[in-house]
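No value in this document is a laboratory result; all are computed from the given coordinates. In this text the structure is predicted, and so the values were computed from the model without any measurement. Cβ atoms are built from the backbone, for glycine too; each structure is taken alone.
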Structure 1
Amino acid sequence: MGGRLIGGLAGLALAAGSCASGGSGDADVVSSTPATVATTVAPITASTVASTASTTSVVLSDSYRGVSAESIAIAIPIVDEAAIRRDFSVELNWGDQQAKYELALDAVNAAGGINGRRIDATFIEYVPVTQDKTDEVCLEATEDLGVFAVVGFIRPDAGVLCFTELNDTPFVGGGDVPTSETRDRSLVPALYPAASAARIDEAMVEVMDQRGELEGRTIAVHGRDPDRLDALERALEDRGYSSVTRTLLDAPESDALAMASQLDVIVERWQADGVELVLNVTTNISMLSAVNRAGYEVAIATTGTDVALGPDAVFAQGATEAEVSRVTLVSQASGRVAYESGHQPTVECVDRWNEAHPEEPAVFDPGEGDLENIGQVLFACQNIELFALVAGAAGGDLTPVAMADALDDLGSVELAGISSGSLSADKWDVSDAMGVSVWDTAEQDFAASGEVYDIG
């Protein structure tokens, strides 16, 4: 269970259950004497989407559940690391999650809040293992606390629907990679700093094309989900390429022998078809072991992040450096690349944290015993910045519908750790910045190449 849990908390989806919360449409809309304030509408700092800032008179009212003329109530779910450690013997070592959010909130509120409204946050610690646990967070936030929005960590991704489909509560954050089903079923905004799985898959094709890795090569597409393979093939066709081989892995991940047997057959087919490049949208480690058994020198581009778990995990099943050195991992560009390039929202977020918490500095390359906290520092900034941006664009009469309407006018967006992104009525996941990681022989690990590709 521990392995499954830590994998899930790193962003790998587990099976989603149904949400068992209250019905929709029961939020009270309260009217009161409005307040008028002159405010500068800008998120967090002048550098973060500064071009959207404008001084205007905004009429503030008690426009919705959790919204008054003075404040906006939100709930922030965070992972109960102590319970994870106690019950599952898993050490996340993320540091003080609440303090990271509090610092990001303080920055927004000190700059005038959202159109003059202060953000008031209540933190909810929980163990994100099952749908039931997520439902408990949902009921506490929507029924007990009566918040306007939920900002933070929720998994599985289908758990977001308890807020956005059943309880008229906007969500901003993540946990698992966002799915198209959650977007399609949400009745109010479900906003993610991270790119969705579908967009990352398509980004792999675009990035490999920009790198000149598709031209003249015999290509296979490989994965577990037929819909994702369909999307890969469409992305190839849109760029003038085609795959000669399509392989679907359906052996259960829990059955290592069945997985190995099916992968051996799949690799034999790639060899017979003369495949030179595999575009993979599932896990990699067992596949690399099968490639090793066949003595097959094939290039692999992948969105599966299991290869980044470290050499011990990769080599334990029989893969060697020869196989991993032919892998190109396409994923969202790393925060480290953004920071080292001087991307201002990223630098401000990280430096603000380090100055306020020298006892717990953000660590980009954690060694054994170091905090693995840089992801959480950036995640807190991203979520608060994104909420402030969209809620601010919604104007003084803040409602979920107003937030949804505001998406059409936002366009390009930058957040801490995300140097290029965008939002619209049809696009609720921000990041358009993709990066490439390749094997570093000296470090015996995958490392970001430093290249950033804008897929917006």
Structure 2
Amino acid sequence: MSLIKSISGIRGTIGGKPGSSLTPPDLLAFTSAYAQWLSNQGKPSNSKRYRVVVGRDARISGEMVESFVQNTLMAMGIDVIAAGLATTPTVEMAVIQSQADGGIILTASHNPRQWNALKLLNHKGEFLSAADGVALLEMALHGQFEYAEVDDLGVKTKKDYLEAHIDAVLQLPQVNQQAIRNKKLKVVVDAVNSVGGFAIPDMLKALGVNDIICLNCSPDGNFAHNPEPLPENLGEICQAVVENKADLGIVVDPDVDRLAFINEDGSFFGEEYTLVAVSDYLLKKNVGNTVSNLSSSRALRDVTLKYGGSYSAAAVGEVNVVEMMKETKAVIGGEGNGGIIFPDLHYGRDALVGVALFLSHLVASGKSMKELKQSYPEYHMSKNKIQLSADTNPDLVLQKIQTKFEDENPITIDGVKIDFENSWVHLRKSNTEPIIRIYTEAQTEDEAEQLAKLFLSKINDIGLD
């Protein structure tokens, strides 16, 4: 069993002992701490009491976790707006649209079915800052919580925000609804039996796409395959796109903040290239800056520079990308895992706006999916990890790598990233287990693999020092 407490929330496997997995006492402590943190922020924004939007993905434990979280918030005197089954970006949008004081999303994102988590939002519908996350963790560990008396208990109201979310996407001037409708696209959707099973088809229908073939679109939480949208997990949709002679396939993770596409021949468009393609479309219309994290493809930098914009790399983590986007006034940003952050809508990874912008780009290009992919710089990525012994200090290992390659001016805001002329390597320690992750990218698969092997070897050598 596992329980991971971090500045971004609490994540763990259901069942087991308190403190070692995600159990009712852990839910009580962390939700109470969030309520306490909220009450420390000042007066409620738009009502007499604080209001928090709570939504969840469709995983099996969701209803149980939802009940604990909602009831704890009400016990702390906070009104709950129950969004029910909802995507992560829909809950983020709901906080903004309802002028709530915060939000809690119950989802373990791409993790398997035994996992669940609380993702915590502020009044802007954005994830908490690092400082706020640390303060909340302290409250959860040491807090002495005072619960509301009977006349001050919070109340619960229910509201579905998906339609409002979709309407907001359609209002964006960059979304060409009519052109998409005229194209009469045939699309296959794999939503891994979670909330994308209704959210993505609804988004497509609103855009004028009526020929939709749904795979794993029953939001019952019985994930039909590993829910991370990676090629090795997507054989079914790749085959279905070809068999149905579809124009493309769309894949999302359980909470719909990651987005991947399948080409018309069943090949993978590339999760890394979701952000690249959307950025290409937007920068054509409005030259500006872009941001992704250090482990994302160099192709975004290339596309940005082509249009005269400036590219910046942030530390891994959505909150870090958002912070850098605000600092650089980026017009688009996100993460190479298929996460699109479009600030004209909101500062959060959002597969719904990603679908709308990508399809607008596809139909405007006049290209097929495969032709569109071939129009971008070709890079290949290799993702590896190395297990360290329990007594090995990963920080010391990374420091030695940094020193060894100091002539390459390594970036050290998040582990060590070394940019070479035609490739890069990014090494990061895990916060939960004794491993170092090694991501490499180069212009061919073989070069990326060879670079990874080189650094695996160097870390092994260092570990023996």
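Of note:
- For mean count of other Cβ atoms within 10 Å over residues 170-177 computed as 25.6, the structure of 1, 2 it came from: 1
- Percent of Cα pairs over 21 Å apart, for residues 226-305 alone derived as 26 - corresponding label from 1, 2: 1
- Once relative contact order in percent (Cα under 8 Å, 6 or more apart) is computed for every structure in 1, 2, the highest value turns out to be that of 1.
- Structure (1, 2) behind the derived value 17.1 of mean count of other Cβ atoms within 10 Å over residues 402-409: 1
- Here distance in nm of label points 7 Å out along Cα→Cβ at positions 282 and 322 was derived from just one of the structures 1, 2, and that gives 2.5; the source is 1.
- Given 2.0 for distance in nm of label points 7 Å out along Cα→Cβ at positions 186 and 378, calculated: source structure among 1, 2: 1
- Computed 1.00 for FRET efficiency 1/(1 + (r/R0)^6) of positions 274 and 370 (r between Cβ atoms, R0 = 41 Å, to 0.05) - originating structure among 1, 2: 2
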